[in-house]
Structure formats: C-alpha cells, structure tokens
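Please go over the structures that come below.
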Structure P
Amino acid sequence: MTTWLKITLPVAALAALLPGLAETKAPAAPSAQSGVAIGEITRAAQDFLGALDDAQKATASFPLDDPERQNWRFIPIERKGLPLKEMRPDQQHLAYGLLHSALSHQGFRKATQIMSLEKILFDLENSSPKRDAGRYFFSIFGTPTATGTWGWRFEGHHCSMNFTIIDGKHIALTPSFMGANPGKVASGPREGLEVLEREDLLGFELINACDDEQKKIAIIATVAPDDVITKEEKRANPLTPTGIMADKLTAPQREKLQMLIEEYIRRYRAEIADQTMAHIHSLGWDKIGFAWAGSTTPGPGNGHYYRVQGPDFLLEYDNTQNNAMHPHAVWRDFTNDFGLDLLKQHYDAAHAK
C-alpha cells in the first residue's frame, strides 16, 4: 500500500454525528451568524486597505481573477502582496486585525506562534536572510464590499490562509495550511513550545485507540511519505486508500476523530466553524475515512502521517522532516478550494440574469 488519503471536517457538526453524544445538537442554519462574521471580516479588510498609501495599496491589491490568487505556497520564498516589514506599526495593527477577524483565538495564536519561529530559525541558521518574521504577506483580491465577491490571503513560511467571499453571504476557507519548524523548541527561553502539538497528539491517540484488526485497515503504509501528499497543488483530488471508515470505529474512537477534525476547523471563528461542522454533519460517518502511515510511537525520529478524508474534504498531517520534528498540516476542499465552486454558482446565476 503506497498511495494516500485526506479529509477535513468542522467540529460542531461532527458532534451531532457521534453516537453517545446525542445531547449535542447539530447547529441550525447558521447563515445569520456567518453573515455577521463575513461583515466583520469585510470591514476589517476595508480598514486595512484604507490605511495604506497608494503604492502599498497597489502592491497589496489584485483583480479577483488574477492567477496569483491560486498561487499558494508554504515554503520560505519571495511572494507577491504587501509584507508586514513594509508596513508602519499602525498598518500592522490593522493587518493583524484582519487576520484575527477570520480566525478564532486558538487559530490566531497558532498563526502568530508559527511566525515567531522564524526568529529561532534565524538564530539557528547563522542569520539566514530568508528567516524573517516580517516576510508574511497580505493580499486582497477584488474589492471588499458588504455585498461583494472578493478574496484575501495571509501567507508566509508555514502559514497560508486563503479566503473567498461570495456576494457578502458565503465564505470559503481553503486551502488552509499550518506547519512548524522546529516542531518543538528544544532549548532557550521558549523551550517546549510545540505549535501543532494537538494535531500530533490527537492523531496518535486515535490510531493507538484502534485494536489490531482496525489497525490492519487504518494503517496504509509502514513508512510515512516525506510530506503531505497534496503539497501545494492548486486543486486537490481525493486520495486512496481511504483507511478505516468512521462508522467502523467505536463511539469513543469516533469522539477522538471528532476532536481531531475540530482541531483543524476551529482555527476559524466559531460562526464559520459551526457552519462547516453543519455541513460535515450531513455527510455521514460511513463516508469519512481515517488513514495512517509510519510509526505509531510518538517521539523524535519516528516519522508519521495521517489523513482524514470525506466526500468533499481532506485533512493531511505529515511529520517526517528534520528527524520528525517538522510537521505540516493542511485542510483542502475538493470542489471549493479558493471558493471555485461557489464562484461558479455566482457567475452562473449572474449569467442567467
């Protein structure tokens, strides 16, 4: 077995799917709440753009249909957009405000911790110029308006957050990538910091909660791939094999799976995460798979990989690089990365009119 699988799910919706958690209800249609969130994100983008001078605005702004919108990367390279290092402090505050308008406190904390690791790499790599916490870029695609269709991106080494808003009503959140190097800070005043600790821990808890027969299905390879399988592809496709389907897990095991999915989805503010979970709730456990590759024992040197895959989403986690101390974690949507499916509906409706 050498091919791979992926999945992503929202948390609130998954809770309702779990046998043994009947008291947890799937959220009702969250359009009003998510509408408030989208409105606040739009105003934050307007505030950010309004604080830029003409040259900065030109650097940060792109047409909605610019190919750059799908040029997402998670390695330390030069990017288009406006970097933090080229903003005044007041502009940086508004840039962070835009980021926080879309993320939960948990997600914002992880994003800023990932950025802070660049200083550690700078020191470890003899002041390498490519390690710079100021090289995180904000890009706006189209014009943010209350009823508009537009997008934006926050991106730098190990963090890529992509957002598409359609008609001021709907929002797409993927591709969504977080990584960490070092995966766990080994020494110094920040010793022990492990940004993606929960993503790692919950994966191990789930695979090691499986019995021998379940592991025969869930473990698809004894050696983990060297990175997430979908890498930086503009369009992600479903992976095979799918591992063990969630309806073949016990209720406590499905609860662990729910917690794992939630760790990815709850990077985003609650109103949006709840809406995603509501969608996941509608899919059914028989359509969600969990697959593992590599070591099932935590610790340095024990490379490992997992994915959760549903009909239209994928979560992938890989920790093999730098002696298994350099994790990558991504959430993809097979039809709606960069809001492509929602945009198609939007343009079809406009054409029909």
Structure Q
Amino acid sequence: MKLTDISNDVNEWFNGTGPLADVVISSRIRLARNLAGHKFLTRCSDEEKTQILEKLRQVVMALDLGDKIFYMSVDKAPVLDRNFLVERHLISRNHAFGKGPRGAVIAKSQCFTAMINEEDHLRLQVLKAGLQLSACYEQINKIDDMIEKKLKFAFSPKFGYLTACPTNLGTGIRISVMLHLPALKMTGQIEKFLNAAKDLDLAVRGLFGEGTEATGDFYQLSNQVTLGISEIEMVERFEKEIIPEIAQFEQAARKKLLLSQSSLLDDKISRAMALLKSAHLISSQEALLLLSHLRLGINMHEHMGALTPGIESIYALAAGEGSSEKLSIRTINRLFLLTLPAHLQVNSGKILDPADRDALRAKIIRSTLSSNS
C-alpha cells in the first residue's frame, strides 16, 4: 500500500462526526506493553530490538481486525513518509525519529496503529471521531486480549503492566481527547482551562502531542495517572465528567461571543474567509489558525443556529449560504490535513522548499473555498 492511497482524504476519525463533534475532534486510547523475557528498549541491542520487532509484527499482522492492515518499516522509511505519518497521528514523533529497528502496523481506515519499538516494545492505539472513548476502549481491549493469547507481556501482580516510563506503569493506558477550543481562547478563558487541567493531573499538549504548542486552537487532553485506578474508571471519568464539562465551557464561551462580542466574532470569521480566499502565500501555522476560525463559524451555525438576522450573515459567510455546495466541517478538516507540510509534498510527489509549500498551500485553499462559495 502506498501513502498516496490515503493522503488525499481525511482520516475516518477526523471527519467531523460523533458525539460532541462541535468541540471534540477525536478520541484516542493507547496501551503500552512490553514483552516478558526482554529488556526495555533503552537497554536492548539492535539485535534484540529486531527479535522483538519480528515477534510483534508477525502476531499483529495475523490479527483479524475487520479492516485491512499494512506494515511499514519506520526506520527504513524516507523522512518525508515518517513526517506524513506523524501529521496523520498514525505514529508519534518519537517513533518516527527514534533509533534502531522499529515498525508500524496501520489499519487502512487509520483508526488503529500498532507502534513497535517506540518507547515501549508495543504501543497500541485506537482512534474514533468525536467523544467515543468507551468504543475506543472496547476495541483496543479486544486487540490487547488477542495479542496476549499469543505473547506474554511483562506484568507484576503488585504494579501491573511494566513500562519503560514510570508514568505509564500499571494499566499502561493513555486516554487522549483532541479538543477545538477557539471561543475559550477568544474570551481569554483558556488559562482557566489549562490551570484546571493541571489541578486534575491532566496533561495538555498541542495538535501533535508532547512538546508541541496548541496551534489552531487545538488541544490534546490526556491522563497522567495510570496506577491505582482501573481502565474502565478512567474512561468513564473522561467520557461522562471531564470532557462534557469542558465542552460545556467552550459552548458557553461561544454563546457569550455571539451575544456580547458579535463584532469580534464577525471580524475573526470574515477576516479568515477573506484571507484564505485571496492569499497567495500562507504558512502552515497561519492556515491552521484561520481555518480554525472558519470551523468555529460553521459549527456555531450548525449547532446553535442564527439568533439574530444581523449575526446570521456571519455564518452564511463561513457556511457558503447560497452556493451550490456548502462548506462542511469535513471540508475544513480535509484542508487542515492536506495543507500540512508533509502532506503537500507527498501529494505533489516531490520535496518542496518552504516558499513553494506556502504557495501551494494557498492555492489549494483558494481553490477549495472558491468551489464552495
């Protein structure tokens, strides 16, 4: 399978659907596992890493997941291909640019990845659109059980699953939800969100995970505690308490903008549309921010409706009212992906310097928005 087979459309989990999709982009659950009888990767020779890789590759590739899967040798892949997989959230940056033999098993739907020889011997992840953590957990738990019937994982009756990093010790589970929080940012409440997350022992990261900033008003919220609490308890806490409460805060901030700061909202969306439809050079960061504002306008139009005739025009501008085809969240999400640096180069079939990427990015956005307005 070639990367160009999946590079021109959105991931299934990034299609703008699912519960609370106006705020929650996606849900992800990841499990960290290590094989019994082998050292942690930091103490492994390349020969032992190869043995671990082959054991896990054979077992995972033989699983019946109800989806086509393909394998990629990450350490042998070109840098561009690795960056592409990071942009798609199919592998981590640490996995893409680590050392030694390592690989990835990826589902064609892009809702499942098994990273082999990342920080741990095996990192499983399942992703779904919107707030669907229970469904993610159910699927990844079945996959974990299938693998554990074939291989023995390092496990302690006292500490649970043994992992390279102590923060993953116990269940080895990482729950992560990608959120779109532009209204909290515009109303100056984002710091309250960040402080509240810290008080709850939650980690807040940017669009591409650890070490990245919140570009385009996207934030990844994940648990930091994996010991002393069951997987189901963590999933339920996220799905029924933490994330719905954050979504309510964001929705309240959107209503506040609509009712008391409509000029600010009008300006943000109008400027975003005008710049995106006319710019001939646009950076990745600027595109993410402006597309974020369009996404906000479309979501508010769909989920809140037009509360006054004067404000209705704001959403008409973002949603393409009067055109043959309205802008959709899927279209905006597709632009988010297709205009990322590695995506531009994979789809163009060549390496591009930053200036050429900025020009191509602007052209793609102009063409898409023009056909929808």
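Given a value of -1.21, -1.48 for log10 I(q)/I(0) by the Debye sum over Cα atoms at q = 0.17, 0.22 Å⁻¹, for residues 151-278 alone, calculated from one of P, Q, which structure does it belong to?
Only one of P, Q returns -1.21, -1.48 for log10 I(q)/I(0) by the Debye sum over Cα atoms at q = 0.17, 0.22 Å⁻¹, for residues 151-278 alone, namely P.
When distance in nm of label points 7 Å out along Cα→Cβ at positions 183 and 207 is calculated for each of P, Q, the greatest value falls to Q.
I have 20 for relative contact order in percent (Cα under 8 Å, 6 or more apart), calculated from one of the structures P, Q. Which structure is it? Going label by label, the one that fits is Q. Hey, helix-only ellipticity at 222 nm (-39500 (n - 2.57) for each DSSP H run of 4 or more, over all residues; to 500) derived from one of P, Q reads -11500; which structure? Derived from the structure labelled P.
Bear in mind that the values in this text are calculations on the coordinates, not laboratory data. Note that the coordinates shown come from a computational prediction; the quantities given were computed from them, not determined experimentally. Cβ atoms are built from the backbone, for glycine too; each structure is taken alone.
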